[in-house]
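Chemist: What follows is a set of structures for review.
Computed from the coordinates by the stated procedures, all read-outs in this text should not be read as laboratory data. None of these values were measured; they are calculated from a predicted model. Cβ atoms are built from the backbone, for glycine too; each structure is taken alone.
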Structure 1
Amino acid sequence: MPYNVALISMPWSLANRASIQLGALKSFLNQNLTDIRVVNIHIFLDVAHNLGISRYNAIAENTWIAEAVYAYILNSELRAEIVSSFKKACRSIPILRDQCVEDIALRLKSLHEKSSIWKVIEKADLVGVSICLAQLASSLYFIRETKKRFPKKKVAVGGSAVAGKLGQSMLENVPEVDFVINGEGELPLLNLVKLLKNGATDSENGVPGLIYRDTTGKVIFSECNQIECLETLPVPDYDDYFLQLSRLPNLNNLIPGLPVEASRGCWWHRATPEAPEKACQFCNLNLQWKDYRYKTAEKVANEIEHLASRHATTRFFFVDNNLPLWETDKLFRHIEKHRRSYQIFLETRASVTKKTLLLMRRAGVEDVQIGIEGLSTSYLNRIGKGTTTIQNIEIMKNCEELGINNISNLLIGFPGATEAEIEETLEALEYVFIYKPLRIVKFWLGYNSPVYYRAKDLGLKNIRNHPNYRYVISEDLYSNLELMQKDYRFDKKKQEKIWRPVVKKVKEWKEFYRKTKERYPHIPILKYRDAKNFLIISRVSYDSPESECFRLRGASRDIYKFCDKTRSFGSICRKFPSFPEKDLLNFLNTLVDKKVMFREGNRYLSLAVNIDVRRFCS
């Protein structure tokens, strides 16, 4: 008989995306074992079907709202506090404003109790649960229900929320969990299955990458065990996701996006506990990875084409923390050759050039999240981005020009940020109202982020689990589990105060951009038309009946176009030696005053976007 493995993904993964964790693990197990049957169960799909996709995703997009639902089921003694905190958190979300957490929780409890998945779980020899962001309470609920129904069933957990010491603490405090996979899952899960298939009841001899209890009950920690070469990995298997989706009539119109990966880890993130400054200081996205590994462009492009053909979808999401820059151009040239009208999302750094963005756009990239985070170079240095304000504005401009939806963040409240950095941010904001607004994101302290390592040096004190977890898990678990989101004492009140003008300005930015795009939906707010020996810059606004125009002739036109990408004053002088430096400086500063050019130090960037769509045809 084959060995049966059931892999589970609970709410609150976004319902319109298959789980790459489950898909990759199933594919890898099937590649390496013959007498095995792996079933992936996306329980979040059943919940989305029950609640409706809009309500489900609204809950899924807020971690603490999401965690509250299953916390209500798990913790009867906390229900009054959960009801209050849920109601407060939902006030600003129209679709959730009138929702009651009790109604949702009891509805889902009934759904799960009557679910047919328990027949699958009963037949499984091993149950694996993937736990990532906003899946803690729901996963604990499922694990406890599994053990209640089938006390001898072996349960393993993995995912970013249980990597390293997070997972060790779970095994020490949650008796229903038998094994924790530390970090990357393929090799530890494969070796665990081999061990259990051969009749072992525990992991006495140890499996690299597996945290387990020995025969005395002592928890044994193991460092992660990774695949050296990602080229050997098979294409993720999403068949079970689509089969499950086909059986849910309320989700018939859902066209899902499929996750793909070109790499694991982050080539910018080189931080260690001994050298924590070599990375984005706030980032803990690399909890489960060691080092940086990547696939060739050809392999990634072939995977996308295979998945598009197999599942009849054009929507793809790169899950990479950071695409390999040295493969990126080649990758999107390959994807463009598919001649399919893809819709692709990815994350990237602000150092990506317009040339590369154009290749992405032609291949089907429609949405990007860029690691912008700040509009003050001093602040960017503080948070370890390795970028500058003018660099961030340049990529915002390039996205606007190429029609790429930029859904990037502005991080506020990082410990130690100064009023001078706030002023720099406010000054830069005056120049970017013409581009898609950034989203305000408040800093939170993540376990094992570089700033977590540096807490003592930065003055952060009394580091502990985030207090919101008190409404998610019991007091005993709150006190003993190592959890991903942390709280601390330092300058939080000061940070909240000094960032208020930025929050207000971004609100004004969003309002201006929304109203102006409503009035002028098909043109950029600040654009130029080039006519060989002159160009015309025009700016529109919702509150002005006529556009504001500037004409630049001859060398003035040439200078403006030369500064389409960031240029130093010295390079501009060398390019246009016939211009006296003083006159050139006055001309550039006039453009800066008119807010059609941005200046940072001695570097300049033209802000108007080229409206000439013929650039896509070259």
Structure 2
Amino acid sequence: MGMFNSLNMTNQESKSLFLDSLAITTYTYHNLDHGLKEGYQKHGFNIGLPLTLVDAVFGSSTSQGILPNFPGNPDSERLSLQKINDAGWSNISAAQLNYSGKTNSAGTFLGEKFGFRAAQAEVMGKYDDEGNLIKIGIGIRGTTGPRESLITDTISDAVADILTGLSPEYSLNYPKNAFNQLLTDIAEFATKQGLTGEDIIITGHSLGGAATNSIAQLSPDNWGGFYQGSKYVAFASPTQYESAGNVINVGYENDPVFRVLNGKQLELSSFLIHDADKVSATNNIVNFNDYYASDFWKFIPTSLVNLFSWISHMPYAYDEGMQRIVESQWYNLTEKDSTVVVANLSDNMQEKTWVEDLNRYAQPHVGETFIIGSEGNDLIRTKSGINYLDGAGGDDIFSIDKGFNIIYGGTGQNTLELHQPLDQFDVVRAPDDSLYFYDGDGNMTVAKQISTVKMSNEQSLTVSDDGLLTPDGLLAPWTESLFSDDQHMLETDLSGVWLFGQQGDDVLTSTQGGNTFVAGQGNDELFINGGGNTLIFEGEFGQDVIHGLQGDDKLIFIAQEEARSDADYTKHISVSDEGVLLTFGHNSVLLNNISFDMFSADQIVIA
């Protein structure tokens, strides 16, 4: 379904809303962390921290620090504007809104009341091909300010942060005190353009995320109720408005600011480790950066008062990491509380640090684990259980444990490390070049985009058409596999082989037991005999029928959007005169001539 999905929106609509919100939120900072981002990537957050901080302040020839107009820096303001324009959004000016309040030289709207002058907001528009305004985005900046007034604005925002933690009433009314007239004028402007509140996106990061939650809470009784139906996406917000269920609160669980309040105000846990689940929030996304991975920093809790841990709060880490989640091969399999580990290591740490679920500073993670690599050369390692891995770019190495591991290597020359002898596996290459490693204990790895397999004895084997090749040219052949023909038919009297259907409606038949069936896409019929068979259904597999199922046959469902590994399988079962039907969204398997009491939980695996 996708962990950032919104109510009453399709998967694609939710993705678009999320990416629009992320782009607007990132733009509100006008690339203030450009130097920090580049410095962190080059120097890291351990022994390279001093150099990282130098780049954060002074920038370089390829990035701008926090100082305005520093010699040799590029124009980060221009770059940030270009990026938001490329995402399809343009600034809406005060003149267009007939707004009489203050703006700065970049067109940013400034706070209206005394005590709220440091608040800043962006108003953006998206247009169709005919030039008609179709959406308005309102982005509220978090703590900090423009480079020209960074110190004074940051101090003012810090006061607002403290008052937000101490007073729920202050937090609730913060956006109204800062932008009441602006929100009034936007509503009037939008109405004249033929838009409704449903065409408005309201978003922000940190203090801006808190303001986003507050506007959602205030919307029924303010601004003529115009914003009651608006779309609200808050990033790294310390507060959460959950009563109406109309805010998506997105953050890293190891961000010390995200969910720091108990919904509305400070408590003791705010200054210690805080990982309480929130109904409206993504509660288990990990920013796997140098701080999180470090054996030194792990002894210092991720906390509001630990300034070093704030590296997980930076806007650039949200922009890049969250976007990679949405673009991942496995995004549609995630849900709001899925455990997702996002690789954000520096260049210094990337090729010597394993990205894995360390489960630090948090409640125990449960269910599937998703690990998302970077564009660099990542080391990705699993624990036992069910793991979905996406290497993204670069030449990645995947080290796998027992359990079910589903791997998409991504671009580059990728390596799979096994920690069991090769002779313990059936090793199969599918028609789409996917590799299957399946042992007799029910552990399975399905890997795409893998070039090399590295064994526990450190020997590296190259993937070839005929099998796995050693450096000396010796061949470990694939386990015997059969593929359906042009008429989509396949029949065998062998045992211990793999039978693959392909695209189309296949008929796969085996007169012996102990075989493995991979039906493929289409509406397939599987005729099985002898018992001890394994049947694998992956992704969008169609409407299949199984004839001859016995008590020791096993069904494995992989990458099903409509099912979780810890779900009650009986929720997917219905019974008819034809047999037992297992349904997963648009896909189904009919167990022909089988009654419910003939089928047991031991026969089904949902991975």
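Chemist: 1, 2: which one has Cα extents along the principal axes in Å, as calculated, at 84, 56, 51?
Modeler: On the way: 1: 84, 53, 49; 2: 84, 56, 51.
The read-out was computed on structure 2.
Chemist: Additional query: For which of 1, 2 does mean count of other Cβ atoms within 10 Å over residues 63-70, calculated from the coordinates, equal 23.6?
Modeler: Only structure 1 yields this read-out.
Chemist: Out of 1, 2, which structure matches 5.9 when distance in nm of label points 7 Å out along Cα→Cβ at positions 119 and 527 is calculated?
Modeler: On the way: 1: 5.9; 2: 7.3.
The read-out comes from structure 1.
Chemist: When relative contact order in percent (Cα under 8 Å, 6 or more apart) is calculated for each of the structures 1, 2, which structure yields the highest value?
Modeler: 1
Chemist: -12000 is what came out when helix-only ellipticity at 222 nm (-39500 (n - 2.57) for each DSSP H run of 4 or more, over all residues; to 500) was calculated for one structure; which of 1, 2 is it? Before the final figure, lay out the partial values.
Modeler: Values: 1: -12000; 2: -6500.
Going through each structure in turn, the value belongs to 1.
Chemist: Comparing Cα Rg over 2.2 N^0.38 Å, for residues 335-518 alone across structures 1, 2, which is largest?
Modeler: Top value of Cα Rg over 2.2 N^0.38 Å, for residues 335-518 alone, among 1, 2, belongs to structure 1.
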